[in-house]
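K.L.:
Following this line, the structures themselves.
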Structure P
Amino acid sequence: MRRRTASLLGALALATTAALTLAGCSSSGSATPSDSATSGAKVIKVGALTPGNTNDGAFNQALADALAKLKDEGLIDYELRDQMSDPAASEPVIADFASQGYDLIIGHGIELGDAVFSVAQQFPDVKFTASGGPDILDKFTDNVETWTYDTPQVGYLSGYIAGATGVSPIGRVESLELDFVKATDAFFQQGVTAANPSAELLPVVYAGSFDDAQAAAAATTGLVGQGAKLVYTTGDGIATGVGSAAAEAGVLSVGVSSAAGEAALANNVSTVDLDMYPIVKAWVEEVADGKFGGKGVTSTIQNGGIVYAPINDVDGKVPADAVSKVEDVIAGITDGSVTIG
């Protein structure tokens, strides 16, 4: 991603303009009184940005849901801007949040990392988070905590669920040929093999975007034409296209988000997803306690940051023992008896 180097003066000027003409949508929540709020505990003011739509039922919505829950608990007041994938649009918004005295600014998505670090240098007293692949973890600073999710766990568990169906061949529709996406796919293949060594894996197809549902639908249709009986996707906006095309073809899916609708979900076996609440709550508490900064954090199955939807038997197409197999492998991942990688 291109790193912008606007000066503080320039960033503030852009921020003023952005406040009037922001391209993205926004939502906000005012803190509801609660025990913590009424007892005098500080309500943390959070500004947050997502690269895509916060109703995607996946990555972007995971943050929106966490913020809403923390607001309901009286711990935060927040403003959320979505569709902020373009650094030219996101950096002025981040600078605007910082200049307005927000306590914590969350950049949720690899597209926002450069903008977060650029603005964070200009506002050393404001706390920020930046997300990306595993390589971002050691890029933390005194006022920026970095975050990622456990790629091996997400990939392996998704693959194991797909393999536990006993269905073959299996197709995959991924987003972009980024390192962490390719790593997720490698661990997906490992999980499939662990659950069903005889499963056939068709070559992966990249949609070229996190959100291009039309391209993902076309890729799914192509895989079905090659014989795929199950198609896996990594979520985000492309999951809508995968889910609709898979349902139309009458094949199973794994990884489809709730945004795809009931018809698509009816054929979706399960989805491994993020729960951002534990991580965001920890950030908020650290800011409140004056202990924020200087580390990277990872969402895992163990800390509740990685979750999965209950197994759907899809009208008997998924074996009854799939549930217990998946539960066993999750227990193994949790206690370390299942080795990934």
Structure Q
Amino acid sequence: MHRRTLLTSALKLGLGAGALGIMPGLAGRAFAQAGAASVEELPPLEGELTMYLGRGEGGLYENVLKAIEQRNPKLKLGIRRGPTAALANAIVAEAGAGVRRADVFWAVDSGAIGLVRDAGLAQVLPDDLQAGLQPEFRYPGWAPVTGRIRTLPFHTGRLAADDIPKDIMALPTAGLSLGWAPAYASFQSFVTAMRLLRGPEATRDWLRATAKVAKTYAGELGVVMAVERGEVDVGFANHYYTLRLKSGKPDAQVDLAFTNNDAGCLVNASGVLALGDDELPVNFIRYLLTREVQSYLAREAYEIPLVEGVEPPEGLPGLETLSPPDVDLTRLADLRPTLDLMRDAGVL
């Protein structure tokens, strides 16, 4: 069966994560733990709903939406697709013109969510919806759907994880060749987090020092592939690029290292918010936080489930074993100072 068929069958029949073929042997544990609901526990969706959907994850989010539609035949779902930042700006502009076209906004990064929330357009989500999320990912005006953590993919033929500094600020002077993708949105969110945590001057110095030892790539999958080929020792990338590469090439000479309590191990998230004040958008969001959907995205997209009781993707340690920094993810929307800083440092 194709992965969309697997998800659709599970949502239509109300089957759990194990029946999805997603987490063999783990279904009992997922169901036994308190937290995320099953689709069987949710109210049916009826009526018209318009979603603004940020592009991302190779169509996997689209698969989720199609499965929800098939389970809820009385739901009429309209989707506007586009780059996440452009859709966030469109929502704010439409509100300024006295128009609301979107009922739900599903963004591939939390910075865009922050732009809409800060404009006062997000509906406050009920406590019972938030209750299924891990406590550190509960926000009143939006819900994280899945997470992604910043990592340092490294070439295992040359290095061990202990050879890599645990402080991101020490990496440029560690005697390692580096790979990065400064024009990539995920990297810019990472730099924004560094600017918020360490200040603009320290961030500018870090960028300039890193540029002296880094090779530039168009995207973070390219960074990970370059590490695996041995072109560079260490790269900067979200975790799932390495896990996806290794899923197709189990003997790939690349693994993941993590820093401690700094921007180098930032946990960012895709997120969703409701616009307006009726129940349908909120109840739709409930489906995205079910065990079935979260398990599917963990398996197929290698994203991190942020609800209670669903296992992380294979090959990634649990968030409780890592030390990400404490950052309000919606503050990552403040991107302009970051871009100015990167241009000033000569990396854009």
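We did not get these values from a lab; they are worked out from the coordinates using the rules stated. Because the structure is a prediction, the values reported are computed rather than measured. Cβ atoms are built from the backbone, for glycine too; each structure is taken alone.
K.L.:
So helix-only ellipticity at 222 nm (-39500 (n - 2.57) for each DSSP H run of 4 or more, over all residues; to 500), computed for just one structure, reads -13000; which one of P, Q is that?
P.N.:
On the way: P: -13000; Q: -11000.
The correct label is P.
K.L.:
Could you figure out which one of P, Q the value 2.7 for distance in nm of label points 7 Å out along Cα→Cβ at positions 162 and 194 was computed from?
P.N.:
On the way: P: 1.5; Q: 2.7.
Here the read-out was taken from Q.
K.L.:
Given a value of 1.5 for distance in nm of label points 7 Å out along Cα→Cβ at positions 50 and 178, calculated from one of P, Q, which structure does it belong to? Present the calculation step by step, with values, prior to reporting the outcome.
P.N.:
Numbers: P: 1.5; Q: 4.4.
Value 1.5 for distance in nm of label points 7 Å out along Cα→Cβ at positions 50 and 178 corresponds to P out of P, Q.
K.L.:
Among the shown structures P, Q, from which was the value 23.0 of mean count of other Cβ atoms within 10 Å over residues 74-81 calculated?
P.N.:
Working: P: 23.0; Q: 13.8.
Source structure for this number: P.
K.L.:
If you rank structures P, Q by relative contact order in percent (Cα under 8 Å, 6 or more apart), which sits at the top with the largest value?
P.N.:
Greatest value across P, Q: structure Q.
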